[in-house]
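A.B. asks: Dropping the structures in below, format is structure tokens.
Coordinate-derived values only; no laboratory data. Note that the structure is a prediction, hence the values are computed from the model and not measured. Cβ atoms are built from the backbone, for glycine too; each structure is taken alone.
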Structure I
Amino acid sequence: MTQHDVASLIDSAHVTAVTTVDARAALRAAVDAAAYWQPPSGEDVLAADPEVRTALRPLAARLATTEGIDWWWRDRAARQWSIDGDGSAAWLEHDPRATLAAWAQKTHSDEVRAGRERPRDPHASWSGTWWSTPTGVPVTVGHLPDAFDLVEDSFGEALAHSTEVAASPMTLELRTADDWVALCREFPLEVTASRRHDWYRATGTNERWVIPDWNAVAETADAVHLTVGCYLAAAGRALATGDDFATMIAGWSPDTTVWLSELPVPGGVTTAWSRLPDSGEWLPVA
């Protein structure tokens, strides 16, 4: 079956509406399949074909107006929760500024070491750091139970705990790919040597790579929120930032808020959740 055959089948399906259940299932599948350290899957290659994309465009327009998913394009929800496996929320106790300073130092050291030890050939069989987010800082979500299923490359966990947090941070919103590119232009941190091989496999792009210098971003914002809309438009794509540099959103689940300076404080009870084995629905544990 060729790409033309697939496009014809999509055209002939005459889908007139997309349900909320369909939209959420598609989002869950897309997030779970994210992998920035390997070549695109066959489905990704097929969906990127120009003829198939044209056939999918009317379906995408219907999906964007589906009832119940308007929050995909909204800014950070006022109510936020931390989620983890055991309910300890221990990472909320870490000072994000100190964590970011250590992250920046390690990122620089890793880049220097990778430049010294790894080949410049992007086809070489090397792998390492592939994410573009800072590690160790608090992360919160704004929509439950949806957030339990919006985890990249998940392990299929069936148990989770949520703890509501209290804070009113100055939040930088990532609503479009242009927002991410602008952030990388304003606060660039080169990571070419440490990301080259993984991101070349994922995108086929052999440019110099940058990500935001999160330690510097923290001087201007308390937190950064990635909308679902921005995630769907930009995650996993090589985005040109100019001057032969590119960037990519990788390892950042949609509708999550990364805390850079202000520390969210647990402000409510911790709730245990369980996924039903048959339906996959998440319910609070009584």
Structure II
Amino acid sequence: MSGPPIYATMGQRIWYYSFRVICGFIFFFLIAPILVIIPLSFNAEDFFTFTPEMLRLDPEGYSTKHYVDFFTNEAWQQPLRNSLKIAPVATLISVCLGTLAAIGLSQSHVPFRRAIMAVLISPMIVPLIISAAGMYFFYSRIGMQGTYWGVVLAHAALGIPFVIITVTATLVGFDRSLTRAAANMGAGPVTTFFRVQMPLILPGVISGALFAFITSFDEVVVVLFVGSAGQKTLPWQMFTGLREQISPTILAAATVLISISVLLLATLEILRRRSERLRGLSPS
């Protein structure tokens, strides 16, 4: 049904349409920066503003030279390679530890479950600058500050809460009788996990992995504290580029990151619908 019900009062009708107008303004406020960045990344000039040629939709006002610079300039490619080296490993660690933690905390006999859950998801609640400062002092004492594994473990700590939350949400609708039936048939805990439980919670695991990957790939504050020049990531390069050298190549890099985020979000939506079908919450 489109529109308010026929029995709605005048006030309800006004609120119905006003609510949608408010939502439209909020959506525009959130999406407007992206709508500006993407066309500006094709600017033929080294400006951060729309040129007269671009406003006239003149083909001469548009160019892909900033993308060429992004994919050929070593100053941008090295941070991109660093991000691609750090994010997947951090994601793998986050998924392994977060999935195990979610499964363990889903057991009713585990004591202090709420307190443990609060501690594990605290990295996404505590202000990032505080977490970064704490990691800096801790890693400095154990000799991991400025190392590759220091950055990986720091990003993994930031990604674990997302994995725990998504996997825990998937486990809410999990039928425990399946694991008991597998145990009665002689399957061990490991076999039961990989053959029975993992296929059903896989959408939640993958969703958590995607969130952890995005968190690691886009993170800049922690890597500024924990990393060194050898671990400069793409967001770090963009941040320092805005401060030290204003280059429109930053807009091309931002557009690439936006494209990656859109693809990951589309994947998350596909996984969400698959999870609902597996749990019988939506028709196939």
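A.B. asks: With distance in nm of label points 7 Å out along Cα→Cβ at positions 53 and 77 as the yardstick, tell me which of I, II scores highest.
C.D. replies: Largest one: structure I.
A.B. asks: Work out FRET efficiency 1/(1 + (r/R0)^6) of positions 45 and 261 (r between Cβ atoms, R0 = 41 Å, to 0.05) for each of structures I, II, then name the structure with the largest result. Write down the numbers at each step before the final one.
C.D. replies: Numbers: I: 0.50; II: 0.95.
That would be structure II.
A.B. asks: From which structure (I, II) was mean count of other Cβ atoms within 10 Å over residues 205-212 calculated, if the value obtained is 23.2? Can you show the working numbers first?
C.D. replies: Working: I: 20.4; II: 23.2.
That value comes from structure II.
A.B. asks: For which of I, II does distance in nm of label points 7 Å out along Cα→Cβ at positions 125 and 269, calculated from the coordinates, equal 5.4?
C.D. replies: I
A.B. asks: Thinking only about Rg/Rh (Cα atoms, Kirkwood Rh), which of I, II has the largest value?
C.D. replies: II
A.B. asks: Tell me which structure, out of I, II, gives -23500 once helix-only ellipticity at 222 nm (-39500 (n - 2.57) for each DSSP H run of 4 or more, over all residues; to 500) is calculated. Intermediate results must be reported in sequence, preceding the final value.
C.D. replies: Values: I: -11000; II: -23500.
This value belongs to structure II.
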